[in-house]
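The following blocks contain the structures, represented as C-alpha cells.
Each value in this text was obtained by applying a stated rule to the coordinates, not by laboratory testing. Predicted model, so just to flag it, every value in this text is computed and none were measured. Cβ atoms are built from the backbone, for glycine too; each structure is taken alone.
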Structure I
Amino acid sequence: MSVGADNRPIVLAAGGTGGHMFPAEALAQELKRRGRQVLLVTDARGARYAESFPADQKFQISAATASVGGLAAKGLAAASVAQGILTALGKYRKLKPAAAIGFGGYPSFPAMKAASLSGIPYGVHEQNGVLGRANRMLVKGAAFVAHAFPVLEKLPAGVDAVEVGNPVRDAVAALSNAAFTPVTAGGDISLLIFGGSQGASIFSAAPVKAIAGIPDDIRQRLTVVHQVREDDIEQVKAGYAAAGVRAEIAPFFADLPNRMAAAHLIVSRAGASTVTELSAIGRGAVLVPLAIAMDDHQSGNAEVLSRDISGASAAIVLPESEFNETSLGKALEGLFVNPRRLQLMAEAAKGRVRSGAASALADLVEGLYQSAK
C-alpha cells in the first residue's frame, strides 16, 4: 500500500517483559520497511527492552494491575492506570495517530483505552496460548484480535480471532534457514541454558548440578552457554569448573538468537517469544514453564512444541515443581546418549508456530490505517 501524504504514526503499545516487547519490535521493523512512522508506548519495565526498538518516537506511561493486593493496592493501581490514560490522551492529541495495536502487558490497557476514547481504531495481538488479562479487557472494542498459536484460551464468547503467528525480530528471521549440525560419534554437544526475562535462581543451581552428575564420557564433550543472574555468576562458574565442563557464563547475551542456532539443545522457560524462536530457527528444548505466570499460560505455550505430531515432539516439559538436578539430569542424559533424537526434535520444532507473522500483522494494521484516513 502507498503511504501517500498521510503518514500519521501507528501506535504500538507493549510492556513488562521481552515476551511483549520483542513481537512489537518485530512489527515495528516491518512497518518501518513499509515507510510507516511508529510510536512506541510502554512503561519503565518495557523501556529496558526498547534500546534498539525502531520507533520514531517513544514515551512511557504509568500502568499497574488491579488484580493483586488489597484495597489500598487496587486503589493505587487504578490511579496509575488513570494517569496512564491521561498521558496517552495528551500525546495522541498532539501526534494524531492513525491506528494502534496493543501487545499486552500493563501499559497496553491504558494506551488502547486512550486510543478508543480518541476515536483511533485499534487491534490487539496475543502472543501466548491464553489470552492475557490486559488484552481480555480490550478485545470487545478491537477492530481485530490476532493471536500466535493454534489454540487461544479465554477468548470471550462472540469475539473472532485470526491466527497470524508471533512476529519475530529480523535477527531471528535471518536464522530461519540455519542448518542443524548433527552430533557426531564422540563429537561435541552444545547446550544453551537461559531463564528468559524472568530468570530465577533455579536456572542457576539445578542445571550445574544436573550436568555434574552426567557420566564423564558425555560431560567431557559438553560445551555450555549459560545465562544466569549477576548474583549467581561466581557460584555457577565454580560449579562448572569443579565438574570439568567448558562453559561460557554471562547475565545477558545480546546475540541470543545466534546462540540458539548454534546449540544442539536449549533449556529455557516457555515464554511465547522463546517458543516462537525455537520454531523459527528449528531447535529442540527442555522447557520449564514459569509457575507464577498468569493463568499458567507458559504451560499452554510449551504444548505447542511438546505435542506429538506424526510421532515426533520438539520439547520435553518439566513443570517448575518437578525441575531439579535429578529430573533435568535424567532428561539431558537421555537425549545426549541418543543424539539422533536431538536432530529429530530440531526438525519437529521447525514450523510449529505459523511464520510470516510480522507481514500478516502489518497488513491488518494497515487496514486500520487506511480506514482511518
Structure II
Amino acid sequence: MDESSVFGHVIDELETRGYQPLVHVPGSHQDTYAAVLDRCETHQITIGGRYPDVLGFTHADRVFAVEVKGSSGLLRGIGQALTYQQGAHVSYLAAAADNVNQHADLLRSKGVGVIGASDDGVTRWSSPPTSESHEQIVDIEGQLSVRLRHSDITGDIASLSLAQPLNYLAPVVAVNHHGSLAGDELVDVIEAEYNFSAGSQSRRGAQTLGLLEGTDRFTLTDQGELAATVLHGSGIATLDELNAVKEEVRRSTVITEHEPLAILLRNCYERHPEFRLLLDALRKAGPTIYFPDLLRRLIHEYPNVFLNTFCTQDGRTRARELIEAGQVSKIYAEEAVWKDIIRTNVLFNFVQQLKHIGVLDDQTRSHSGKIEEFDPNEKPWILRRNE
C-alpha cells in the first residue's frame, strides 16, 4: 500500500473523529498528494527541525502529530514520530496495517500511537499509553492557533516591519472615515491624507493585527471597530489627526506620550499567539536581556517563533538544518552563525515597536547599522518595569 493511499485514509479518520488537521507536503510531491491538498490546509511548522505530515488539534484541544508511511520506511517513521513527542501531546505513526502492526509493541513502549490502514480505510487506531506535554508544546499550540483559531489574523508578526506602530492604525482610521475601500484606494488614501509612502505595509500590518479584513475590498474586523472607537475617544477621527499624534511622538514613544493608544496597540499585538509566546520568552529572560540569551531560550522553548519571527528566509533553512543535525547550540553560541541567520529588522524596527507599545523600556537602544557591527553587550533589551 503506497503512502498517498494511507494519507487519504488517515485524513478520513481524523475528520470522522472531529480533529482539525493541517498537512505538510513537499512541493515536489504535490501532484501525488493532490487529493489530500484539495481537502486540507497546509502548514510549515517544525518539531525538532522536521515537518509532521499531519499536525493539528484533537477534539479535546490537544496537539496531535502523525508521521505517515506506506508499506516501507517504517523504522525511519518511528524515529520521526518519536521526535514529534517534543511538541505534541500525542504522536502517531500511520502506515499499512500489516506492516505497522509488526512494530506495535515497540511503538507502544515508546509512547507512540499506531494507525493502521488497509484498502478499506483505517482498521487500527491505538492511542499512545501516555500523553505528556514536552518542552515545545506551548510553541506548537501557539502556531496552530494562528492557523486554526484566529481567522481574522492573516499573517505572522515578522511582517510587522514598520518601526512606528501607529502606522498600523492608519487603515483603521481611513476605512472608518471613508467606508469600505479597495486595496489600491486604501493605499492612495493613506499616502494622500496621512502623508505616508508605505501604505501597502500599513495595510498588511493592520491585517496581521486583526484590524482589517478583505481581499478585493477592505472592511474593519470587530477588533478594528473597537480600535476605531478608542481612536475616536482619543480625538482621532481623521488621518490628519492621527498624523498630528505621530508628529507629537517623534523621538519619544507612544507609551510615554499617548498611553491609551499604546495600550490599544499592545492589546492588538497580544492577540497574536506568536507574539504572546515571544512576550513570554522575554519575561522569562528579563529584566535585562542579552540577544544571544534570548535566542537560546527561543530555540529551545519556542523554536517556531524563532524561525518565523527572527530568521531570514535563507536563515530559516540553515537554522532548521542545524536543529535537525543536533547542532542547536551553534545558532546562539557562535556569533557569526546567528548574525548570518537573523533579520536585521529585528534589531531596529521590531525593537522600536516594542518600545512604543510598552514592552521594552525607553533605555533600550535599537541597532540601525550593519548587523556585523551589532554588539549585544552594548545594546541589551531592557523590559519596561510593568513587565
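Comparing Kirkwood radius over Cα pairs in Å across I, II, which is largest? Biggest value here belongs to II.
Between structures I, II, where is distance in nm of label points 7 Å out along Cα→Cβ at positions 206 and 342 highest? Going through I, II one by one, distance in nm of label points 7 Å out along Cα→Cβ at positions 206 and 342 is largest in II.
Can you spot which of I, II the value 146 was calculated from, given it is volume of the Cα convex hull per residue in Å³, for residues 94-293 alone?
I
Comparing relative contact order in percent (Cα under 8 Å, 6 or more apart) across structures I, II, the highest figure comes from I. For the read-out Cα extents along the principal axes in Å, for residues 46-117 alone, a value of 30, 26, 20 was computed from one structure; give its label from I, II. Corresponding structure: II.
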